[in-house]
Structure 1
Amino acid sequence: MRIPFFSMFITSPFDALQEHAEKVKECAWAFQQAMECYASSRCEVFEEHRQEVIRIEQDADAIKRRIRGHLPKGVMLPMEKFQLFQYLREQDKVLDAVQEALNWLSHRSEQNIPETLERDFFLLVDAAIEPTEELSRMVGEARIYFRNFSEKQRKKVKEIISNIRQMEHDADQREYALIRKIFHNETDPVSSFHLVRLAEIIGSIADHSENAGDMMRAMIAK
């Protein structure tokens, strides 16, 4: 019989993992607002949104350091320690991708997404941040699983992981379609490069969410 490891301690690393996942979700919402602002010629607070993302990312970094620094040494975990840290690394890379996207936008003084591509970019943003909202729920269900090792609970976690994988696939399709449209519509090479790279960075947000799901699948594997 497997003894629930986390019941041996006052707090579980999954408590902090979920706190970190909430920061990821908060950051994704701020990113969505920043993108809407960037696309609007009337918005003058893009930099404020970018700084908000930086602040959230710094808060998440503090949680990440706490997880890495406070995990008891020499204890037996119900998963390999490297898996826990790899999961945290991928979840944290979601934040890095969001920040990279906004930094990339800030390199061009003229805030503009061509009207012909605006809807496609918003659809990609929505598709990319959708799986990030599932990370917190996945961590919460996994935290319950590591308390009781219920097969029913394990299936719940796997269902969320499968959903994240499908969402990432949908985001990939949005990304590829947008890049094709950019090459079809844009004639200026600098603008084309800037927009294609932006689409790739936004798409990577969903990629890292899927990678986090894959690491969670490894942690709950029997």
Structure 2
Amino acid sequence: MIYSAEVKNMCHVAKGAYHGPAPIPEEGKWVQAKEIKDISGLTHGVGWCAPQQGACKLTLNVKDGIIEEALVETLGCSGMTHSAAMASEILPGKTLLEALNTDLVCDAINVAMRELFLQIVYGRTQTAFSEGGLPIGASLEDLGKGLRSQVGTMFGTKEKGSRYLEMAEGYCTKMALDADDQVIGYEFIHLGKMMDFIKKGVEPAEAIEKAKGKYGRFDEAAKYIDPRHE
């Protein structure tokens, strides 16, 4: 350690009380985190790229400072999906500090990692007060049937109104309108279920029908429209 001449010539003043770090809540415990291995928790966070053309929702499950599980969901640009594939290989097994200083290929994923780091080290995790935290694999429970991201995609114009394209339930095929042309329900295909049926040998046309569902007062509609072609 190199000291300046000014510091070398100072007299010593003893340090009094020990001012340790404030304890943070972690998986049902209060922890004074002094090293990266003291950090545990599962949480989600969102990041965005510099031109704000895409976003990433990142879920990490951290145990004793090590990322044991990562769920990477991206939206906005095609290249991000390939970056997410690489990030899913890169993140597990790294310490939080390593991950924070790793190029995760995509700006949005890097920003999501930064935001999660802040949440986790300040004790703002989803599992802050859950004893023992959550098991590895817990992030998959956030996904829909067939392990698909739950995405909402809607489009609307002043001239023609709203079009429902995709909901958490799935791919919207019909919108139900009442006599005043107001939306009162919709029909959807749950793509995760559809793919599961097809994998079991069900013919695609039958699988589509079996995976269909409806929401709202769909059966009471005065008319139905295809949101993609009308």
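The numbers here are math on the coordinates, done by the rules we state, and not lab data. Keep in mind it's a predicted model, so treat the numbers as computed, not measured. Cβ atoms are built from the backbone, for glycine too; each structure is taken alone.
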Answer label among 1, 2 for the case where distance in nm of label points 7 Å out along Cα→Cβ at positions 139 and 211, calculated from the coordinates, equals 2.4
2
Given that distance in nm of label points 7 Å out along Cα→Cβ at positions 171 and 203, derived from a single structure, equals 1.9, which label among 1, 2 identifies that structure?
2
Can you tell which of 1, 2 yields 1.00 when FRET efficiency 1/(1 + (r/R0)^6) of positions 131 and 179 (r between Cβ atoms, R0 = 41 Å, to 0.05) is derived from it?
1
Match the computed value 1.8 of distance in nm of label points 7 Å out along Cα→Cβ at positions 27 and 91 to one of the structures 1, 2, and report its label.
2
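Consider the structures 1, 2: one of them gives 220 for volume of the Cα convex hull per residue in Å³ as calculated from the coordinates. Say which.
Numbers: 1: 111; 2: 220.
Derived from 2, not from the others.
If relative contact order in percent (Cα under 8 Å, 6 or more apart) is calculated from each of 1, 2, which structure is the one that comes out at 15?
Values: 1: 31; 2: 15.
Considering all the candidates, the number was obtained from 2.
Assuming -6500 is helix-only ellipticity at 222 nm (-39500 (n - 2.57) for each DSSP H run of 4 or more, over all residues; to 500) as calculated from a single structure, say which of 1, 2 it is.
Details: 1: -28500; 2: -6500.
Traced to structure 2.
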